[in-house]
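Please find the structures below.
Bear in mind these aren't lab numbers, they're just calculated from the coordinates by the rules spelled out. Bear in mind that the values here come from a model prediction, so they are computed numbers and not experimental data.
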Structure P
Amino acid sequence: MERASRMKILVTGATGYIGGSVAAKLMAAGHEIVGLTRSDDGAARLKALGIEPLVGSLISLDLLAEAARGVDAVINAANADDPFAVEAILPVLEGTGKSFIHTSGSSIIADRAGGNGSNLVFHEDTPYRTLPERQGRLAVEQLVLSYGQRGVRTCVIRPTLIYGTGLGLHKNSVQVPRMLDLAISKGKALHIGAGENIWSNVHIDDVADLYLALLEKAPAGSLFYAENGECSMRAVAQAISRLLGYGGKTESWPMAEALKEWGISAHATFASNSRVSALKARRMLDWKPKGVALLDDIEHGSYREALRV
């Protein structure tokens, strides 16, 4: 893969799990990073990593627009549903040919399965219906992609269930840690309904590699999934059960209780199917994911190590 020349890149969500990991990977490749953070403490922590801090938030619209003018590329890894920062940055980049990579997620094609399985596997051009709670996310995606026709090298990445230890300041993802914490608090591993619903998944190190490939090779107005395998939520719960010494036993968790505990995310993030293929990224971008498999990482890898700390 040809390496891009040294670039100055604005990363929103630089103290977060995805943004921090992407920033670390980009720095390792020789790029200069400006990282958005909401606090002075976050700024100090980013500076210690060699990242130039930008103190503000996604509603600091003038600040973001000005920062975008002074960089070679922008990676939005802060909030997939927030349109305001995107609306502030994209017009500044119009006609420049600069890259704007927007982080979305594969829950945009998730169903309302209640823990039941599905045989559907989605590619980037597969028609789909988006759940009501993801309509705003879809609208942001469409706005980003539209600027591919307006002189911005825009790209949307839809990661799947991300796992593994983050490469930046924030070490934990969402789905597996939340299921692990639930199992610890309840004294048993749980899955919603039958737990037959399946999610594609991908290691955080491979996700960060894909951002680098997108920066170097993705055409304007392009969309890519990120996955390197799949498994059911029951299988995830069973791996957590073995990790915690529960013998692999799991129990069904009623949706009503899950909604009380996790809110609407119980539907789209934990009880749905989100099965996709990243063949496009492999073929077009020469992306070669190589991270340890999800269930192995839970039982024998980073999640076991985290419990020892």
Structure Q
Amino acid sequence: MTDIALRSELIALGQTDRSIARSLRNGWLARPRRGAYVDGNVWAGLATEGQYAVRVRAAVRQARADVVPSHTSALPFLDAPVFHMSLQDVHLTRKDGRAGRHEAGIQQHRGTLLDGDVVTVNGMEVTAPMRATLEVATLAPVESSLVVLNHFLHRGDFTGQQIRERYECGMDGWANSLNTDLLLRLGDRRIESVGESRTYYFLWRHHFPAPEPQFEVYDGATLLAYLDFAFPELGIWLEFDGKVKYVKYLRPGETVLDAILRERTRENRIAELTGWRCIRITWADLADPAALERRIRGVIAAVASARRAS
């Protein structure tokens, strides 16, 4: 964990404002927030999410009230994705229930923290996965919130019933409650990744029939594959084709190319067993939803036409 030094602590160690400024210019120190400093090389080596987590920790240290990182600011500590979320502001919830202060780069929130709403991660108190998910839903679009919800559901942090009950226990009056209602209806623990959550949201947003996530395909008595999204009635299935998938399931001694070729062999066997067609979806496809919708509907029409002809 990156060490944070406040200005007062550096001064107590014999530094001066002039020496601190010189260290900043030389890159020996970096300033994630006004009055908070970290090692410059360490800071430069952090990804965006890592730098954001340091800013959150600095804000907690500088807070004049007892606070916990919440909303988007809890996610880096919970190992949760922050897809398309603003990391500009630090979000803190006051533990005393008083009205929060808003200042540059910090939003303090007032909220009632119930038993189980706060967890400790590496010595840092943050809002728990279930509460953080509901908090995020008040700030982020449904798609981004769904990525977070499905991440925690799949990881087993809570169940769909548990988060519904927590929501109805005083949180249904929060901002964007309509978005939260929709979010809880869409959540599905079978969805495993950011790409799959985005694909699932795309299918809902463009009025496709609800797919069956993680559909099992057997070759005789042997489980051959789990399909990301199956549409048995339409005769198609969708696979999200992210590079992480191939890296995650690499076998000893395999290259990514080996894994891709193995996946294509598996796909051919699935098609032989089911008679279905596969549609592979990439990040680039999700960036052009209109074109993706046309492609999927085109395949559906082609399969339907072939079925009628046979």
Structure R
Amino acid sequence: MMSATSEDTVLEALRKAGINQINACGGDARCTTCRIYVMEGLRNCRSRNEKEMLVAEKMGFPEDIRLACQTRIKGDITIKRPVIDELDLKIVLKQFDNLPGTRLGREKEMAILFVDIENYTQFAEMSPAYDVVHVLNRYYQTMNEIIVQHRGIISDVAGDGILALFGLIEESENPVLDAVYTARDMNGALTQFNGYLKKMFEWSFSIRSGINFGKIIVGNFDTGTMRKISAIGDAVNIASRIENANKDFDTKLLISQSAKQKIEGLIRHKKLHRARLKGTSGEHLLYEVEI
């Protein structure tokens, strides 16, 4: 516990209390290293000034993330300091380079789309490694254009699998609808893509997709040599299991009940399937959507 006057910034109060708070820019709102999370008493924080507002808008800060160097208070607050050492500082400084809305870990409801190539393994086993890499890059480029057109973003790729998120970067009236249209258009794009595959490799692909809607944690993950936007949470794992369930029902696109509720009356489903998904409890209702 410490005290502060109405004229002190939180950073100044921390210094007076002998608490070392990192502030790479010297407390002038030109970085975010002095950021604090206001756990309680947000109403006792004065409104953001112009300097803090500019940083908050650029970084996509929620209301309870404040800059200690600019925040003054008028009552009791409880705070947590996310940045406390040099490693934290290194991570935070890199976040300036990332996409708006993803710099900080955040929890948000969004649509999750998993897409997998149905007959990829055999192609990979029979083809030279350079050909496999070339074909996958061509596939990723083709599908990424479609995902972006529908306000989505690729979060991860693993072999032939794509994880895309909708409702993260661009606001959408219906992220699930965007995901469904993406799955449909990706299947449509396979016609031309398979023309190339047939000509060059005497092969063709088909894809399976699974869509879920739920609350996930998303943010930039940085190992030092690799940075990417990643999504974490049960909703992501379930979306992966839904995609995999296509194998059991010989389907191309399955969506969860939570996803179906978001497109009720907009998209008709063909059939209802009941499934037990690996790593989850109970029975799940999966809806087959026509591609």
As an exercise: mean projected area of the Cα convex hull in nm², calculated from one structure in P, Q, R, equals 18.5. Which structure is it? R
Out of P, Q, R, choose the structure whose coordinates give relative contact order in percent (Cα under 8 Å, 6 or more apart) equal to 9 when calculated. Q
